[in-house]
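Structures for review follow.
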Structure I
Amino acid sequence: MSNRGNILNMSYLNEPVLNIIVVGFHHKKGCQVEHCYPEFVPGKPSELPILWRYLPALALPDGSHNYLSDTIFFNLPDPTDPTRTVYGISCFRQIPVEQVTQKTEDMTRSSVQKSVCVICRAPLFGRLAVKMELVVRAWFMQGNFSETTLLEDAYKHLNSCPVQIDQTLEGLSVLKLVENWRHKALLLFKLLLLGRKVLIYGSPSGQLSTALLSLISLFPRCLEFGLSRSANVTV
């Protein structure tokens, strides 16, 4: 199953996770990559492909500091084939700086904000989000962000056994979509059928991401097989 161009034609996917990336907020530089495993450039754990230059802003969107934790879903171009898509799950948390045992010079604010992103080859948003939220919580409890062994172990664990493509629907609820959006859910569904461009914004990002994926799941097999080129769209 090493042919990434055909992964969504298969029932099972081996080694679904490409990278685990840590994004932090610097008080002068803004959002920036702090660690990537496995490394793209040996010896430079903060280097990412140019096609992923917007990843820090996607992982820590505006307004995320208003929440103690959140989960954000996003898409990126595949660095080996820009016409195809890889999928990102970002688990954001912030804690008081007093809870950090190994402080660095850039920790000048009252809280520390970081996101841990999982980049995967299939849209396993809900499934991976549940697993990574637990990992990120444990990593923050360590209080030492320079120690990334826990994240590297998570990468190996997530790739230790195949996953089913049908697991892309885990964590989504059409019922919640209808309860929260009511008649607007039907309106959005019709607009998508008509191929209209729609801008949707809201906060927190995690709830909005889940709602949009639930909306897409109303189209048969669209979530599993229809997003492979979603990062290669000109608006």
Structure II
Amino acid sequence: LKIAFNERKTIIIVGNCWVEYHGRASSKLQPGERIVIIKEDGSVLVHRSRGYEPVNWQPSGCAFQVYRDRGSLVIKAIKRRPHEIVTMFFDRIYLLSVLKLIDEGEFSLYASEEDMQKAILLEPSIIEDGFKPIDYEKKVEPGFIDVYGVDKNGRMVVIEIKRRTAGKDAVLQLAKYIEALKPIVSREIRGILAAPQISREARKLLTSLGLDFKRVDPKKCSEILRRTEDKKIIDFLK
């Protein structure tokens, strides 16, 4: 273990342990069978057999001491600023793994429907050239229109956004919004379903109702948000 700590390897220990914490406060975790993960950056997680949050933890940058005391394995994780110590005592060990993990993969979290809505408002051309948003979350009788605007020919445009493959329910929802607007809008109304993909049945229904589909990629929406993170939506609705 001392070699593993010196070489900054990942260590996983499953066993019966108890934990003491001293620092800005103090705590003691009574004995129980737990999973301890010590990562190469010096962070520590003590997990019980249930729940996703650790019951004890230390952030990255810890220094470690490891020794035996009266038949128990003792591991101290020491954080210098602020000064905090998590001490783990093991009297039984069921599994001990020392690993040199290679992880260079990039984490990508693509846009939610709310993010896609914001991206369309910030960069309307992802729907089509000449589209100008007027409002979003516009209240109508069946619910709220995701994005509401005007196309380059002056027609009103109602946009329904779906993050995943759009189905018939999304088409019917869009149609309801348009029907609700017809009595109060004096110009032609277009309906656009914006989603990464559309099912075959939904496309047939969309075509039969005279509505349009626009492929909008959540990944591209995330990129737009990163480029325009300092801009406010209100600036694009003027």
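Just so it is clear, none of the values below were taken in a lab; they were calculated from the coordinates. All of these numbers come straight from a predicted model, not from anything done at the bench. Cβ atoms are built from the backbone, for glycine too; each structure is taken alone.
Table for the structure above
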| read-out | value |
| --- | --- |
| Structure (I, II) behind the derived value 17.9, 54 of Rg and Dmax of the Cα atoms in Å | I |
| FRET efficiency 1/(1 + (r/R0)^6) of positions 85 and 197 (r between Cβ atoms, R0 = 35 Å, to 0.05) derived as 1.00 - corresponding label from I, II | I |
| Identity of the structure behind -6000 (criterion: helix-only ellipticity at 222 nm (-39500 (n - 2.57) for each DSSP H run of 4 or more, over all residues; to 500), calculated), options I, II | II |
| Origin of the derived value 72 (percent of Cα pairs over 16 Å apart, for residues 53-124 alone; candidates I, II) | II |
| Identity of the structure behind 24 (criterion: relative contact order in percent (Cα under 8 Å, 6 or more apart), calculated), options I, II | I |
